[in-house]
1. Have a look at P, Q and say which one yields 20.4 for mean projected area of the Cα convex hull in nm², as calculated.
2. Here semi-axes √(5λ) of the Cα gyration tensor in Å, for residues 35-242 alone has been calculated and equals 28, 20, 17, so which of P, Q was it run on?
3. Give the label, chosen from P, Q, of the structure having the highest value of FRET efficiency 1/(1 + (r/R0)^6) of positions 235 and 331 (r between Cβ atoms, R0 = 35 Å, to 0.05).
4. Out of P, Q, choose the structure whose coordinates give distance in nm of label points 7 Å out along Cα→Cβ at positions 59 and 227 equal to 3.6 when calculated.
5. Please state which of the structures P, Q yields 16 when relative contact order in percent (Cα under 8 Å, 6 or more apart) is computed from it.
6. If helix-only ellipticity at 222 nm (-39500 (n - 2.57) for each DSSP H run of 4 or more, over all residues; to 500) comes out at -3500 when worked out from the coordinates, which of P, Q was used?
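Please treat every number below as a calculation from the coordinates, not as lab data. These figures come from a predicted structure and were not determined experimentally. Cβ atoms are built from the backbone, for glycine too; each structure is taken alone.
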Structure P
Amino acid sequence: MKISFPRMGNSHIAFKMLINNLGHEVIVPPAPSKQTLDLGVRHSPEFACIPFKILMGTYLETIAMGAEMQITSGGVGPCRAGYYGVLHQKILNDLGHDVKVMVIEPPRKDKYGLFKNIRTVIKPTRIGWRAFWHHLKTAWKKLVALDEIERILHRVRPYELVSGETTKNYKKALRMLDEARNQEEIAAARVEGERLLRGVPCDFSKPVLKVGLIGEIYVLIEPFANYDIEATLASMGAEPRRSIYISGYTKDSYVSHGVHDARKAAVPYLNQLIGGHGLDSVGETVLMAENGFDGVIQVAPFSCIPEIVVKSILPRVSSDLGIPVMTLFIDEQTGKAGIQTRLEAFVDLLWQRRRKREAKSVV
């Protein structure tokens, strides 16, 4: 069977290995582009958010490459993302495509459905449950390594002495992880990737802002959707700290189900699930303020109901905890120049605030 999936950040490196190891032919989705978005917009409801439209475009691109099944994740709580798979399936069928959209729901929502879907994938290739578990653990190890390497990228890049050196070494690290085929090779590639990034010549005495990024998972993680905001902030002398990585989200949604620190921190401002990453966005902002961040940027799809609720709460969090917060809502009409201008203005504000604080401390 030819299987594909949505692309989000660099997670495809782990997912394609898993699908290949399960005995299927993987159709690796191309990196989202303007063509992808235009294709998705053409075949999506106007009110749908930009992740829906990019996924729609990606499915159509991979179907043209031969994909027979699309595997995607589900959602829990009052958020439209939980209906994406159903609506994508209907649109694709209406367009005449005989393709299956398989939604992997968290076990707390539908444990039976989860095991049924897994069985559907492993039965044709006669992969046993023990082998499946082994391949899943190997892919998980690669996913965690990818996220850790990316964290180091964002921490090092603002301090680099030669522009682009960190990004160049990061791409080398990704290639090594992509080529790793078992857990031992993945561990070795991770160690070497970390060494490459930490070895980039840097000036750590240089003053750098610490800016938190919160919001909806897709636009936070996928550079095409957020206009590569993390690289842009680094070029402005700011270290971006993203609140969500895929491994952390997967562990929270599919494994632990615990009430983590961010949701506890959100309680004074929001004490109930509103869907998506709303509760986390509020709580992460509180934690970032308590940990001395210079500012926070909320990045979300235009019309995202949970993040609209969060936006209405953040001014109070900002006022109570003294941390500047800016919101960027993104859709297909958003332009890179507009994002750049707003980021420049916000970063300038943060530098002014820091200089004032430093001046007062001297006095």
Structure Q
Amino acid sequence: MRRLLFFIIMASFFISCKEQPAFVKSSEDRFPPKPDPESYVAYRTPAPIVPDGKLDEPVWEKAPWTNYFRDIEGSKKPEPWYKTRAKLLWDDNNLYIGAYLEEPHVWAKLRQRDTVIFYDNDFEVFIDPDGDTHAYYELEVNALGTAWDLLLLKPYRDGGSAVNGWDIAGLKVGIGVDGTLNNPKDEDKGWVVEIAIPFKSMKEWRTNGKWPNQGDQWRLGFSRVEWKTHVENGTYVKDINPATGRPFPEENWIWSPQGRINMHMPEMWAYLQFSGLEAGTGTEAFVPDSLFDLKWALRIVYYAEQEYYQKNKVYSSDLKELGLTATDFPEGYSAPVIQATRSAFECWYEGQPLRIYQDGLLVRDVK
């Protein structure tokens, strides 16, 4: 009974705090803006890293930082008031992530693994190795090092749910506090997150049984949740919005803006490219995704179909019915092929290698 209640409560948390459907109209535009994703080239480490929250290994010094995080909605919102950035390395067995979160008051309360960690300030990682927006991974970590790891078979907007019983086998997390944890009497500088994720734990996406190879690209998202707090009776308490009687919504600061308050839009995430070079021995240029405009054209049809289905409870094969014109698509992609039934659709472009379905799954055609 307690386990059932736990899942019911968590479902309500996702609905109220994390999930805004990507295709809901706004006063400014119908769909999310075309993404301009960040990119990162991860270099190799010559020796395994044991996460201790210090980032003091020489190889970490040689790894480049990401750009500083921005608001999840991008330029339409103010810049975050605290800085956050991250860096990555890899070897044959692990993906290593290091992050520094500027924070004058480092606090955390949740100690039980797989509780809803974003109810504390946290650092979050999202990984979609094959970029099809399905079967992706989420990890949330607070300043106590408490982890919540999830497997998402598909995004919540597409009827997916979190597999909370899944764990990152062999996950290692190190936390370093530049100050004192849970002490409101002083002022801190920030906290460090250092993570090692074994590649073998992400077997759901590996159809060929291989680890990442040099030049491979994954989709990757980083996010930071920050709550407005004050000190009350010697402890940190979330600020209450007098209009609602509830805490103010959390701030969502991320590496590559989503355009919506929703991290579960994998098509918006950044690109991670694996380099065969050891960190510090050279540089490698990021190779832009040659199918990026094609993927976005297909996604525009997906957004329009979902909007249409909400109103009519049926999909459409007609661009005019979907409210789409040539100006909605990237240049050269104004004439998609759509086959729709009442309960499903698929869309593709003649001569192109990808197609998309009603649940958002992006599939490469096999010739």
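1. Numbers: P: 18.5; Q: 20.4.
Source structure for this number: Q.
2. Numbers: P: 34, 24, 16; Q: 28, 20, 17.
Only one of P, Q returns 28, 20, 17 for semi-axes √(5λ) of the Cα gyration tensor in Å, for residues 35-242 alone, namely Q.
3. Values: P: 0.90; Q: 0.05.
Of structures P, Q, the maximum of FRET efficiency 1/(1 + (r/R0)^6) of positions 235 and 331 (r between Cβ atoms, R0 = 35 Å, to 0.05) occurs in P.
4. Working: P: 2.8; Q: 3.6.
It must be structure Q, since only it matches.
5. Working: P: 16; Q: 20.
Only one of P, Q returns 16 for relative contact order in percent (Cα under 8 Å, 6 or more apart), namely P.
6. Computing helix-only ellipticity at 222 nm (-39500 (n - 2.57) for each DSSP H run of 4 or more, over all residues; to 500) on every structure in P, Q gives -3500 only for Q.
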